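Participant: I've put the structures underneath this note.
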Structure 1
Amino acid sequence: MMESIPILQQAEDESQAAFLRRFARDVLHGLSMPRKGLPCKYLYDDAGSRLFSQIMNLPEYYPARCELEIFQTHKAALTDLFGGPPLNLVELGAGDGTKTRVLIGQMRTKKTDFTYVPIDISRAAVDCVSDRFSRWFPGLRTRGITADYLAGLKWLSGQNHCRNIVLFLGSSIGNFSARGREAFLKNLRGAINTGDCVLTGFDLVKDIAVMTRAYNDAEGITAAFNRNLLTRINRELEADFDPGLFRFYSTWDVAARAVQSYLISTCEQRVHIGRLGRNFDFSAWEAIHTESSHKFTRHQTRELAARNGFAVEAEFTDSAGYFTDCLWRAA
């Protein structure tokens, strides 16, 4: 049984115009800063999402493989910790389902009473992943919610007395700034009920060469993924970026414990953005920051839990010690 529920005004099908206004405002702000930057969430249009799917299968990109290994190895122990039914298995962000499929398969084997609840701002993404899981698991109860993550969770938490098991997979938590990360986790705790669980993926600090290779693949797909952001601005905001005049570069930031990604102008140039009615000047070798990928120590993850109202239930790590999935219970 599949159900799809749009609950917010900013749902994709509600107002594309509202999205474009937000996109334009964020681009204006980012390109007007002394150090130019663009929010990484805009990397993921349809073309960007396809490119990221390719990135996840690259030999250099270890996080996806490590998390899949964790689930395949520890699926029984992990799902046993979810607690008794009935449950909502809530996924923030509608991905391709590869890793979540392992958990759902285990829960189905155990005959756990649960409903799969993907939450995403894009109704098309919610419907796509809901349909995919319905085909993989006939008879699976699916309740897709089109909403902002936190608002969707808050709405769901008030609907019934099922325990929520919230999945925030991959290394998405690493894309937040330190302040943004704290705010997100604090608001996440406020959006769920005491006793609910959150399963979050953290990319661990490791050999610098291993981390930087993951963002500098030999095929140049990560570079194409980043330059696609300029193509998106051209298409949706009527700009005239020449993506070929920007070089992708990423590097390890020791102080921030993050891989920082940039698009660097290879020459002095002026770019016009029609929807903003503005020109933006770039000097030769000036950078646009596109993404921060923060890495964590295990001590950091435990401190994050404690500061934001969670008790650590368990930590599961891959065989190489590159990645950990932390199960936290809302205290």
Structure 2
Amino acid sequence: MKRHLLAAATAAVAALSLSACGTTEPAADAKDTKPSGAITLTDASGAEVKLDGPATKVVGTEWNVVESLLSLGVEPAGVADVKGYELWNTAVPLKGEPKDIGTRGEPSMDTVASLAPDLIVATTDLPEAAVKQLRDVAPVLQVRSADGAGQIDLMLDNLDLIAKATGTEDKAGQAREQFDAKLAEGRKALDEAGLAGDGIAFTDGYVTSNQVSVRPYTGTSLIGEVNTELGLKNAWKMKGDESYGLAATDVEGLTKLPEDTHFAYIGSDGDENSTPFAEGGVLEDNAVWKSLPFVESGDVHRLDDGIWMFGGPGSMEAYVDSLVQALTKK
């Protein structure tokens, strides 16, 4: 990766569809900032986005961009699936009273238009037909959703691009520094606890018709990269998808994990189908699950609810805190 992170000091609702597929558009970058205050940016789709000045009334069509806006001090005027965001991302809570603009995959054009936004921030996962309609309402800035070749770099680059569109570059710089510091802090804590180099298997799961589907976050996922930065070794041997670094397996597939694996997951009390691994969950009496070495030894850790696994620096900082606390707890 091109990152400097830690180099000087030493980052769906059916749970299995919580994130959409990514794309392969080139990384977005800033093209020009005019002295008059007008801003011209090139987004992840290659489109030129022109603004009269820093956008202040902004709509976000995906939760990761909404989190980025909030981290930059911008309260979005419109948010896709407000209730879903409030359930799955309490690490970076909504502020104000944003208008619910519909689902993340199919925003309401009428609702967005009624807000008269300066800017709409979307991802490359949003269907092109929807993006085209949104461009008739206001300028649309698309950021790439995920990149298995560099998730943390992309997360921070997306934050920077949104910051340029909203005139909040200083806050983006602060967010980068805080994220770097949190990674260094977490890595030090794990090293001091003798956990450096230990294997970690992070996953989420979902129950459908009493059958459990397991979604491994491989080393090329965002959380997988964060785990690597913390000095942990990803225990999943399977390959994830090209964009998100996610794989698919079942309870039997967990038998392939090394015996000394730390097993961690995130669910939500607001979605009873998202916690199959929890005490009292559907796997409690499952013979295969109970026989797993990390289950027998109690090395299964439910991390805090409300950490969005595909979010920005704020969510990943909350993940670091929760994971380190779980693994170092006596």
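A short reminder: the numbers here are calculations on the coordinates, not readings from a lab. Here the structure is a predicted model, which means the values were calculated and not measured. Cβ atoms are built from the backbone, for glycine too; each structure is taken alone.
Participant: Work out the source of 2.5 here, i.e. which of 1, 2 gives that when distance in nm of label points 7 Å out along Cα→Cβ at positions 50 and 218 is computed.
Facilitator: Details: 1: 2.5; 2: 4.3.
Label of the originating structure: 1.
Participant: Compare Kirkwood radius over Cα pairs in Å, for residues 162-249 alone across structures 1, 2 and report the one with the greatest value. Write out the running numbers ahead of the final one.
Facilitator: Working: 1: 16.4; 2: 15.0.
Going through 1, 2 one by one, Kirkwood radius over Cα pairs in Å, for residues 162-249 alone is largest in 1.
Participant: Upon calculation of helix-only ellipticity at 222 nm (-39500 (n - 2.57) for each DSSP H run of 4 or more, over all residues; to 500) from the atomic coordinates, which of the structures 1, 2 produces -12500? Write out the running numbers ahead of the final one.
Facilitator: Details: 1: -12500; 2: -9500.
Going label by label, the one that fits is 1.
Participant: Moving on. In terms of FRET efficiency 1/(1 + (r/R0)^6) of positions 186 and 274 (r between Cβ atoms, R0 = 25 Å, to 0.05), which of structures 1, 2 is highest? Show your work: numbers first, answer last.
Facilitator: Numbers: 1: 0.05; 2: 0.50.
Answer by largest value of FRET efficiency 1/(1 + (r/R0)^6) of positions 186 and 274 (r between Cβ atoms, R0 = 25 Å, to 0.05): 2.
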